[in-house]
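Below: a set of structures, written as structure tokens.
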Structure I
Amino acid sequence: MRHPKAALVVLLVVALGACRPPLKVGTLQLGSKLNGDNTIATHTTRFKPDDHIYTAVLTENTGSSAIHVQWFYNGQKVSEEERMVSYKGAGATAFEFKSASGFPVGDYRVEILVDGNAAASRDFRVE
């Protein structure tokens, strides 16, 4: 090998790039419409049974993490989803709460975990 030091530097840069710190949640948005950058366009905590319901997890720093969303209806977990994400700088990760036949009227809650740790939550209502 002609340039062992150069190869070592490249390997070190790749390894350090893969070891990003965990993401930190800055804001949890909730609403009925998304912007193109995965932030919420129409903020609300009151929905109709046939509305789209989205949450956007806004993170503040460069990093990589598993973002897990849990949706609750009247205290019971009814849906969950997890995504591995990686951002350079601030980022937004959107999730949609889906119902094939419309949402029942009642109290709901969305909870966000980052790498298994509670990070944010928001109560909302379908009327």
Structure II
Amino acid sequence: MNKSTIFIAIENKQVLSKIKILLEKDGFVTDGTDDGLSALNAVRSKRPSLVILGDTLFRMDGFKVCRFLKFDDQFRSIPVILLISEQRKNDDALALEVGADSCLLEPFNADNLMAEIKKLTQPQ
């Protein structure tokens, strides 16, 4: 059983719940919020194994949260997956520019999300 902790910040509470259930079924420990600033503070204090960010969050969007994490030497090693909404599908280059390790277009395929998570949480 996997004990990696994954922090999820998604504005849509139904999607957040869906991702949490998916990950917990696979043995991951999860925590989450719909607020970007709360996500940034939680990641800094809890240091999860991986972070999943939606592009649109309350108070601070996922791109900014990712940039703050990836441009800080203490947190840059934490993998980040950015989920990009259909309306912002052309922002995949921005996701990589702010340091995201992966980005997926919403609505995401659960199998693709799990494959990315497993790839990014495996020991190197």
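With helix-only ellipticity at 222 nm (-39500 (n - 2.57) for each DSSP H run of 4 or more, over all residues; to 500) coming out at -4000, pick the structure among I, II it was computed from.
Values: I: -4000; II: -12000.
Working through the options, I get structure I.
Can you spot which of I, II the value 18, 17, 14 was calculated from, given it is semi-axes √(5λ) of the Cα gyration tensor in Å?
On the way: I: 38, 14, 11; II: 18, 17, 14.
The correct label is II.
When semi-axes √(5λ) of the Cα gyration tensor in Å, for residues 63-102 alone is computed for each of I, II, which one produces 19, 8, 7?
On the way: I: 26, 11, 8; II: 19, 8, 7.
Only one of I, II returns 19, 8, 7 for semi-axes √(5λ) of the Cα gyration tensor in Å, for residues 63-102 alone, namely II.
Matching task: 2.7 is the computed value of distance in nm of label points 7 Å out along Cα→Cβ at positions 47 and 95. Pick the structure from I, II. Working shown, then result.
Working: I: 1.2; II: 2.7.
The read-out comes from structure II.
Then there is this: Consider the structures I, II: one of them gives 22 for relative contact order in percent (Cα under 8 Å, 6 or more apart) as calculated from the coordinates. Say which.
Details: I: 25; II: 22.
Computing relative contact order in percent (Cα under 8 Å, 6 or more apart) on every structure in I, II gives 22 only for II.
Which one of I, II has distance in nm of label points 7 Å out along Cα→Cβ at positions 71 and 111, as calculated from the coordinates, equal to 1.7?
On the way: I: 1.7; II: 3.8.
Structure I accounts for this read-out.
Out of I, II, which structure matches 1.3 when distance in nm of label points 7 Å out along Cα→Cβ at positions 39 and 55 is calculated? The partial results should precede the final answer.
Numbers: I: 2.0; II: 1.3.
Computed on structure II.
Hey, another quick one. Matching task: 0.95 is the computed value of FRET efficiency 1/(1 + (r/R0)^6) of positions 23 and 79 (r between Cβ atoms, R0 = 25 Å, to 0.05). Pick the structure from I, II. Kindly include the intermediate steps, with their values, before the conclusion.
On the way: I: 0.70; II: 0.95.
Computed on structure II.
Each reported figure results from applying straightforward, stated rules to the coordinates on display, with no laboratory input. The structure displayed is predicted, hence computed values, not measured ones. Cβ atoms are built from the backbone, for glycine too; each structure is taken alone.
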